[in-house]
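Listed after this line are the structures, all set down as structure tokens.
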Structure P
Amino acid sequence: MALVGKIFKEEKDILYRRGEIKGEIKGRYEEAMEIALEMKKDKFPIEKIAKYTGLTIEEIQAL
């Protein structure tokens with residue numbers, strides 16, 4: 001029984017870390033979108049915004 005509990009805990013820890021990584025990725029994406037929006041307001045060329053934020057030209061144009 002102890003072995004099953006240990007395996008369950010390890011699997012739960014792995015899933016938790018995956019969620020943490022997904023949250024971090026989402027946060028970075030949202031930050032890049034905010035930066036891109038400000039750059040777009042300041043009339044930066046879309047190609048430069050894409051280069052500096054890592055967003056696609058389509059994502060930037062949709063802002």
Structure Q
Amino acid sequence: MSVTGVQLQEYLAGLDYPVSREDLVRWAQENGASTALLQVLMALPAEQFDDPAELSHALAALA
């Protein structure tokens with residue numbers, strides 16, 4: 001599954017950086033993200049993301 005910018009904005013709005021992968025998944029889950037999107041987030045290789053650009057780059061690398 002590819003993750004679109006719209007999905008990220010919808011499920012990760014208001015998220016403060018830096019953020020750990022664990023907190024990222026929890027935040028998305030609390031905001032109603034689909035199971036498929038949560039699986040993508042759990043597959044991210046980095047343990048922490050310092051800003052949205054770093055997160056977007058990591059997501060793009062999974063595609």
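If you line up P, Q by mean projected area of the Cα convex hull in nm², the top spot, with the largest value, goes to P. Looking across P, Q, the calculation of distance in nm of label points 7 Å out along Cα→Cβ at positions 16 and 40 that yields 2.7 traces back to Q. Figure out for me which of the structures P, Q the number -17000 belongs to, where helix-only ellipticity at 222 nm (-39500 (n - 2.57) for each DSSP H run of 4 or more, over all residues; to 500) was derived from the coordinates. Working through the options, I get structure Q. Look at relative contact order in percent (Cα under 8 Å, 6 or more apart) for each of P, Q: the largest one is in Q.
FYI, it's all coordinate maths here, none of it is from the lab. Since this is a predicted model, take the numbers as computed values, not measurements. Cβ atoms are built from the backbone, for glycine too; each structure is taken alone.
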